[in-house]
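Okay, got some structures for you below.
Every number in this text was worked out from the coordinates using simple rules, so none of it is lab data. This is a predicted model, so every value here is computed, not measured. Cβ atoms are built from the backbone, for glycine too; each structure is taken alone.
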Structure I
């Protein structure tokens with residue numbers, strides 16, 4: 001059976017160079033060298049002994065990803081990009097659906113420790129909860145995705161990398177597009193349970209309205225999902241909220257939805273009520289899930305750069321696992337507007353409303 005020295009000899013490189021490939025440290029490596037090593041491993045049938053690596057280091061080449069629910073298309077898209085980024089560095093991803101429950105989060109963290117995992121991405125949760133702080137004290141490296149944290153007070157609390165789309169900018173961008181297209185009475189539709197990310201999007205929406213001189217009273221329309229936070233039922237909630245939008249006292253001509261799944265549900269509910277999009281009401285979502293480009297009319301949406309965010313999260317995890325003294329960072333990514341057909345085109349401009 002071939003070993004790492006056989007691979008190094010076959011490829012004409014040092015053992016440490018092969019080790020760098022096995023540990024995902026290929027950023028500074030020439031493509032030709034990487035290919036020779038990969039070809040050598042294939043020719044020799046070499047497969048690294050992961051169990052031996054874990055016994056030696058106490059760590060597995062795995063990272064954890066905790067999401068509220070994989071049923072939510074936004075988190076499904078995140079999981080795919082994280083898996084691709086991790087796979088390119090020879091890491092596997094262990095996925096946990098937590099439904100934002102502390103008991104589930106705690107249980108998954110303990111499972112990660114048991115499997116030798118020392119790095120976790122936590123999506124859309126409050127990282128200041130005690131079980132996250134305790135895990136950090138035990139050596140777990142964690143990244144806070146899509147939920148900015150409060151400032152660390154004098155080092156009393158462990159700090160985590162925070163990587164997120166600029167949610168306030170996303171809320172601003174969505175409503176500004178509506179205003180630029182001639183809409184003058186937008187509303188923001190969301191699930192009622194507060195989260196940091198939702199609060200930032202709403203804040204950006206309201207700030208843009210104030211700057212445009214539009215009264216913000218009554219502009220937020222909320223609905224309570226059956227399950228906490230509504231992660232598994234956003235489309236159904238959107239359908240149910242369509243009537244509330246129509247009956248709103250501010251007579252909306254346009255909508256910003258907290259995410260695309262809720263926006264697509266709104267589309268169905270409004271259509272059944274005889275409201276045509278965008279002829280009667282314009283609509284913008286946030287997240288740019290795959291279905292946004294497949295529904296009719298195509299849903300205009302504000303997109304996070306998921307691929308770049310996933311790459312950075314994996315790099316930060318590996319860096320801090322290798323050197324826990326490396327200080328945490330916060331990185332906000334600028335959103336991008338993807339324009340489709342769900343927003344009215346002002347009279348006199350090219351294009352047709354549906």
Structure II
């Protein structure tokens with residue numbers, strides 16, 4: 001896939017949609033964009049320009065790549081960054097590993113001023129796909145329908161499979177709420193559109209998960225797929241190979257010395273997103289993708305944003321015995337399937 005230039009009209013339109021429509025940036029607002037030197041050097045400038053055109057007062061803060069994310073990033077964050085976070089009205093975090101989930105982030109959010117967007121590792125191509133690929137109103141109709149389905153499925157048995165041998169069952173846990181169409185509430189952190197998170201009852205997860213890419217110390221496609229065996233907790237990685245040591249270390253770090261649990265599943269439903277094996281935030285939103293989080297849940301000490309993720313593609317999903325997703329596409333309920341079909345029809349090629 002050819003990567004898009006920052007001067008591509010689709011990239012420029014997408015930057016405006018993110019700032020003006022999704023984040024609702026207003027004239028006079030202080031906008032902070034954080035980026036690291038490993039990421040796309042152009043996407044921050046595109047967003048900076050989009051915010052400035054709206055009359056906001058944006059700054060772009062660049063830093064070396066963080067070695068770890070979430071609260072493990074705190075030791076590597078400068079006082080200048082903490083001060084900028086505290087003084088921002090809107091914050092777009094492009095770093096990956098990301099700042100979101102750190103103590104610095106928590107302090108800024110609890111102060112009640114900044115609204116943040118976790119966009120870690122997003123490049124210009126992903127920006128165009130996620131924000132110019134499908135009209136957001138059309139995408140959010142499918143997004144909100146699936147969010148409502150998850151919320152109505154608490155306590156129901158689910159089964160998840162894919163063509164590589166994933167076959168895992170779990171009981172749907174409590175939903176944490178739908179993604180809002182506009183990110184406007186101060187003191188809140190938002191994620192990019194195009195995916196729905198499903199939290200399982202931790203001890204109910206049983207089966208095998210075969211991942212093709214992983215966020216461990218960084219994100220990337222695996223040399224070959226790895227299989228995790230789960231029986232309540234994650235028990236073992238079945239294969240050997242160069243990626244096993246990285247995943248083993250990340251799992252033990254997130255699990256406090258053990259492999260921990262499966263803490264979330266997801267469903268990617270963005271028709272314009274494409275799996276490339278290199279851009280986490282786009283890959284996990286490709287139709288049928290599933291970003292599966294490992295470690296300890298956010299409500300436990302040491303849990304939350306320090307967890308690694310594994311990725312499967314073209315998932316099949318059953319809820320309470322009814323197949324909801326087949327080979328990545330929603331097939332039931334009919335209203336959600338129709339909303340997703342409309343989003344697919346509206347997708348623009350890039």
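A value of -7500 was computed for helix-only ellipticity at 222 nm (-39500 (n - 2.57) for each DSSP H run of 4 or more, over all residues; to 500); which of I, II is the source structure?
Numbers: I: -13000; II: -7500.
Corresponding structure: II.
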Ranked by mean count of other Cβ atoms within 10 Å over residues 63-70, the structure on top of I, II with the greatest value is I
If mean projected area of the Cα convex hull in nm² comes out at 21.1 when worked out from the coordinates, which of I, II was used?
I
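If mean count of other Cβ atoms within 10 Å over residues 159-166 is calculated from each of I, II, which structure is the one that comes out at 18.1? Mind dumping the intermediate values first?
On the way: I: 21.4; II: 18.1.
Only one of I, II returns 18.1 for mean count of other Cβ atoms within 10 Å over residues 159-166, namely II.
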1.0 is what came out when distance in nm of label points 7 Å out along Cα→Cβ at positions 87 and 111 was calculated for one structure; which of I, II is it?
II
